[in-house]
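The data blocks that follow each hold one structure.
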Structure P
Amino acid sequence: MWFILAILSAVFAALTSILAKVGIEGVNSNLATAIRTVVVVLMSWGMVFLTNAQAGLAEIGKKSWIFLILSGLATGASWLCYYKALQIGDVSKVVPIDKLSIVITWVLAIVFLHEQFTVKSLIGCLLIGAGTILMAL
C-alpha cells in the first residue's frame, strides 16, 4: 500500500508543479503560496475530522510539537522558495533541482537519524544528482 500511496504522491506533486506554474502567472509568489497553504490546511484538517483523529491532539508530546512546528517552518520556507523559483524559472528545470531534496534527505538521514548507508543508495543518489544536472542544463 505504501508504494501505491508514494506513486500517487508523485503524480499529485507533478500536477502541483504544472498547476502552480499556470496559477502564479501575474500573481505574487508569496501570495500564491499563502493561498495554496490555506487550501492544504483546510484539506488536512478536513481529513483529521473525517477520520476522527482530532482526539489525538491532546496526546502529542512536547518533543513532537517542537519538531512538527520546525517541520512546518521548513515546509513553509521550501514552498516560498519553490513558488518564487517556479514563477521566474522553467518548471522543467525548477522541479528536478527541487528533487535534489532526495539526495539531501539521504545525507541528513544518515548523519542525524543514523540510517543505514548502502552502496545501492549512494549509487541512486549519484544518479539523481547527475540526472538533475542534465535536466537543469
Structure Q
Amino acid sequence: MTPMSSLTHRAEIRVTYAETDAMGIVYYANYLRWLEVGRTELMRSLGIAYKEMEDQGTFLPVSEVYCKYHGSARYDDILIVETSVDFVKRASIQFSYRIFRKSDESQLVTGTTLHAFVDRDGEIVKVPALFRAKLSI
C-alpha cells in the first residue's frame, strides 16, 4: 500500500435548483455525484483522463463508498469538493473527500470511495504503469 496524503485537489460546484428538495436542501444522493466530480478533476489535474484510461482498457468501478453528512447545502450555495488520494494498492485506489460551503467553510460531508482497477471484461488488473507514473509511485 502506498499512502498518498499530499495529493489533494479542490473543485468548485454551485448547487442548482434541480439538486434540491422542496425545502431547498440538497438531496443526499447528489453528494455522491459530487464525489465523482472531485475524483475526476483530481485525476485530470494529474494528467489522467478517465476517458483515455477507459480507451486503453482500464476502468475504475466503485467497490465501496462511505459518506457522512455533517450539514446541509442549499440552493445556490457554492461548494468546494476537496479530494485526496489516500492510498494505492496493487489493484485498487482509495480517495477521500471533504465537501464544504465556500462562504463560511462549514463542513457538510466527509467520505471515501474505494475503486478496483479492472479490464474491459471486469477482471481485476494491476495499477497501470501510466497511472503509477503520474502518481509518482
Can you rank P, Q by distance in nm of label points 7 Å out along Cα→Cβ at positions 70 and 126 and just name the one with the largest value? Q
From which structure (P, Q) was mean count of other Cβ atoms within 10 Å over residues 38-45 calculated, if the value obtained is 19.1? Q
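Here Rg and Dmax of the Cα atoms in Å has been calculated and equals 15.7, 48, so which of P, Q was it run on? List each step's numbers first, then the result.
Values: P: 17.4, 49; Q: 15.7, 48.
The read-out comes from structure Q.
Tell me which of P, Q gives 1.04 when you compute Rg/Rh (Cα atoms, Kirkwood Rh), for residues 22-85 alone.
On the way: P: 1.08; Q: 1.04.
Label of the originating structure: Q.
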A value of 0.20 was derived for FRET efficiency 1/(1 + (r/R0)^6) of positions 30 and 62 (r between Cβ atoms, R0 = 25 Å, to 0.05); which structure in P, Q was it taken from? P
helix-only ellipticity at 222 nm (-39500 (n - 2.57) for each DSSP H run of 4 or more, over all residues; to 500) computed as -27000: which structure among P, Q? P
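The numbers here are math on the coordinates, done by the rules we state, and not lab data. Since the structure is predicted, the reported quantities are computational estimates derived from the model, not experimental observations. Cβ atoms are built from the backbone, for glycine too; each structure is taken alone.
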